[in-house]
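What follows are several structures.
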Structure P
């Protein structure tokens, strides 16, 4: 594998993790949205990754295959004064758990950092090889 292929793989992972961080931030921003476009509470989004297979026309590395809604149940909370409360005073809240989102954000950040480190190591090896040849 060439130096440039290594850089491409790390760059694809950086793009994928950036998208993941954006999705997590969107989940956290909508953690209290009880009524969205379709009258439903916000539904948490998840990122699905896919590895690139050069034989199938994809670049090597990690790619975002899709951003899909989490189909877990909404959280029911007793808030009788809330405008979206039902007759029992229960409000359907988004299926967003801040702890899970923070763990996902930390994992995405660590993956991002690891790929930056891999790119730096590749660039360093490339520089050393160039110095030996020059």
Structure Q
């Protein structure tokens, strides 16, 4: 499950799942849902994603900003997010995953541009058996 929420001039995004991986994937869906109707985007191409960071909160920001980078470099929108694993390393965490989407085209109705994921409102936490990941994105 994912959701967006208002935050002054920016937008908040939140992902909820049974694992860290699922919560991070749902957070990515929330971010891309701000930009485009996810139902419009076919999963025609895939890109591999590997990001590292010293803690889980920073890893979420790195993950989301890497997706924005891939969107811009490859002129693509993504609608599918698969994280194989988030693993603890000696000096932090590593996320390995794939994203699926298609090239941007004139038929797609772009809603709002997301510039970056920020550290504002940043949280990654476990509540019982549910993981929640959230941050504010700059629009």
Structure R
């Protein structure tokens, strides 16, 4: 489980269109939240030149849904980068309402060169800025 002090906190606004026919946030919306949170995490912790030179694409998400979210909930996605392997990076995102876990997501992303759109390994000095100890 992510420790609150180690995570990047990404507040989530729930929109009326996020609500499905059962009255809660549709499962597919959680995927958008994770993608937005991981990208914002990168944009916040990486040096500006690294953000300009690199893009991220999701390769895999494994989502475990725990509890539903509703229109008036205050929800946060806590993101931690777990490690890298070549051009890949692994992240854990925990979506919470207060201390209550709504969903846990393990995801793998590929770093791309922003010009060539080819996989790009991050320099070690950049990796150490966003990987949790």
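Where a number appears in this text, it was derived from the coordinates with a stated rule and is not lab data. The structure displayed is predicted, hence computed values, not measured ones. Cβ atoms are built from the backbone, for glycine too; each structure is taken alone.
For the set P, Q, R, ranking by distance in nm of label points 7 Å out along Cα→Cβ at positions 14 and 110 places R highest. Which of P, Q, R yields 1.5 for distance in nm of label points 7 Å out along Cα→Cβ at positions 30 and 118, as computed? Going label by label, the one that fits is Q. Here mean count of other Cβ atoms within 10 Å over residues 22-29 was derived from just one of the structures P, Q, R, and that gives 17.2; the source is P.
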